[in-house]
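Values in this text are rule-based calculations from the coordinates and carry no lab data. Owing to the predicted nature of the structure, the values given are computational and were not obtained by experimental measurement. Cβ atoms are built from the backbone, for glycine too; each structure is taken alone.
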Structure I
Amino acid sequence: MENIENWKAQILADGVIDAREVKIIRNLLFADGVIDRDEVDFLLDLNSATRESKNDPTWYDLLVESILVHLNVIDAQQKNIEKLNEDITSSIKYAKRIQDAIMPDSEEIDLVLKDYFILYKPLDIVSGDFYWMDRINNTIYVAVADCTGHGVPGAFMSMLGISLLNIIVKETKNLTPNEILNRLRESIMAMLSQNVKRSETKDGMDIALCSIDLDKHMLQFAGAYNPLCLFRNGELIELKADRMPVGVHTHELNMFSNQEMDVQPGDMIYMFSDGYPSQFGGPSDQKYMTKNLKHFLAKISDKNLKTQHKLLEQNLIEWQGECHQVDDILVLGFKVP
């Protein structure tokens, strides 16, 4: 409705809305067949300003009619929004099917790990966290990653990460974990057209990646922000990650470092994203923190893997309380075969 303030000033000059003015207002309001929010506000302002005056009776009929038309518009918009939301949700659920299909299933995991658990709780329907594993001869590879973002953007990055890891490990065998991360970073930066000196996007991932030579009982590890925690007889051995992501970085890009250590059958290994430590809750509504997660893992590391999974989940629920989940959550634990 054009010139609302001018019309308001003219109508309020004598403080009364007469039949002629009602007709003018009606024609202006229904010129486009829709009553929008501004027009309803205009009508309510007029009604408030002239409530004590002797307005033409048809004014009140117009007021009610206009509000009803506006409510019908809102109802139609609500139905359109609901339909749009249904379509979007349906698409995201289909995307979840694709993401689930590309991630290792139980049969594939059983070929790599014999005794393990995976606590996996996406924030939305799809997740930016992912786990990946493979076996080349008698060497197993296991990774847990946290991609930039969550939901659909994170899921796109996770599927890209899984696909690239499959290609890198299968095309060039016997790569060390740091060599895999270096190649993964190069591939991601190339595919996303990221430039070290000038990059508008910081998309990438934090990741913990290890390999275990089952013949030599030798573990190798490389990480981008995410560590690896190994418990032996209740004692923690932590392999820390490099302080840079797999992707473009604000500082100079260095090669990822590689760490080695002997392992024993039965050693308990954990890798996780930052979702569990970042969850708010507790009596002070604060983050759980990584140090508390390590302490809790130390307490449960001697239990069977099914029990560990259950205890981790119960602990999370109790800590979270009424707080909303804030990020994708992924904790993977396994015993060295």
Structure II
Amino acid sequence: MLSFESDYIKGAHKKILERLMETNDEALPGYGNDCYCESAREKIKEACACKEAEIFFLAGGTQTNMLVISTMLRPYEGVVAATTGHVSVHEAGAIEHSGHKVLEIPGHEGKMDAGELEQYLKRYWEDSSHEHMVFPGMVYISHPTEYGTLYTKAELEALSKVCRDYKIPLYLDGARLGYGLMSQDTDVTLPMIAKYCDVFYIGGTKVGALCGEAVVFTRQNMPAHFMTMVKQKGGLLAKGRLLGIQFDTLFTDDLYFRISRQAIETAEQLKEVFREKGYRFYLDSPTNQQFIILDNKEMERLQKEVRFDIWEPYDGTHTVVRFATSYATRPEEIAKLRELL
């Protein structure tokens, strides 16, 4: 059966598997204190053009969001996110479970508007009862968003300015960051993200790794005793080498960017197939996630041959579904889908 269900349905890029095998018998220090983790950190700093960055490797996206947010916030603070933000919708209350509220503001095709954020923060401080309320202590965005949309440089800069004016950190979830950076329609680069964000992570799980995310604190602002708090919350991997080797491989010879570009190329082929066949797009996504409006009967027919993600109802007889490509999507899979549509 064809699968366009997500971008982490296949194992890992073969170069990562080769490196893991090559280094398997080496005896190395634990907890990320090995030579491969250090090499990966240096390569990521260079790619971000941020020598002062502090980098920590974690296993998965939800774990990363919970740990970053919960360790950077004070006990009385919450995190501001769009209503469609991943931490708001698809993380099973992980942030709230850590004792911090997700404070929602409107999303626009997945994106947060800097003007609306500023108004939200302004209203908080102007409320005479604000000391009885959850303090907005951080702003969370994702790039790409849940809808495959991208922030522009100007939008990132505007959000960063609001956060700095109010002295709260801007945190960018980069689970699919490679696919955003390699989009044909972006003017955002990795050094720009390091410039405008106080903390972000580079997703590996959805971009060629078996697992793993690289958290980048850009202003020497990693919380004190971060590793201790990661361990306390069950997130410290004893064999940290497994993450370091993967990111060292991804950031050697631009592999991360090359395989991300492959996913964008196959996503463009996918879009062309849907256009040829007369399908309607829910929105225009420039990344590897494509959202299509399907008649419910057509959806049921396709589900017998193709896996895709059911996103949300469109109306009484139609549903929005998501097709996702990845670094591993092959042209022949696109061709087969064309035959089935």
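Could you tell me which structure in I, II was used to calculate helix-only ellipticity at 222 nm (-39500 (n - 2.57) for each DSSP H run of 4 or more, over all residues; to 500) as -11500? Can you show the working numbers first?
Numbers: I: -14500; II: -11500.
Checking each candidate, the match is II.
Of the structures labelled I, II, one was used to calculate distance in nm of label points 7 Å out along Cα→Cβ at positions 91 and 299, giving 4.5. Name it. Display every interim value, and only then the final one.
Details: I: 4.5; II: 2.7.
Computing distance in nm of label points 7 Å out along Cα→Cβ at positions 91 and 299 on every structure in I, II gives 4.5 only for I.
Given a computed value of 5, 21, 23, 14, 8, 9, 10, 7, 3, 0 for P(r) over Cα pairs in 10 Å bins from 0, in percent, which structure among I, II does it belong to? Kindly include the intermediate steps, with their values, before the conclusion.
Values: I: 5, 21, 23, 14, 8, 9, 10, 7, 3, 0; II: 6, 25, 32, 24, 11, 2, 0.
Traced to structure I.
Looking at structures I, II, which one was FRET efficiency 1/(1 + (r/R0)^6) of positions 67 and 203 (r between Cβ atoms, R0 = 25 Å, to 0.05) calculated from, given that it came out as 0.00? The partial results should precede the final answer.
Values: I: 0.00; II: 0.95.
The correct label is I.
Could you figure out which one of I, II the value 20, 19, 11 for semi-axes √(5λ) of the Cα gyration tensor in Å, for residues 59-162 alone was computed from? Don't skip to the end; give the middle numbers.
Numbers: I: 50, 11, 10; II: 20, 19, 11.
It was calculated from structure II.
Suppose you compute semi-axes √(5λ) of the Cα gyration tensor in Å, for residues 115-290 alone for every structure in I, II: which one lands on 24, 22, 15? All intermediate terms of the calculation are to be shown ahead of the outcome.
Working: I: 24, 22, 15; II: 31, 25, 14.
Value 24, 22, 15 for semi-axes √(5λ) of the Cα gyration tensor in Å, for residues 115-290 alone corresponds to I out of I, II.
Compute relative contact order in percent (Cα under 8 Å, 6 or more apart) for each of I, II and report the one that scores greatest.
Working: I: 17; II: 25.
For this comparison of relative contact order in percent (Cα under 8 Å, 6 or more apart), the top structure is II.
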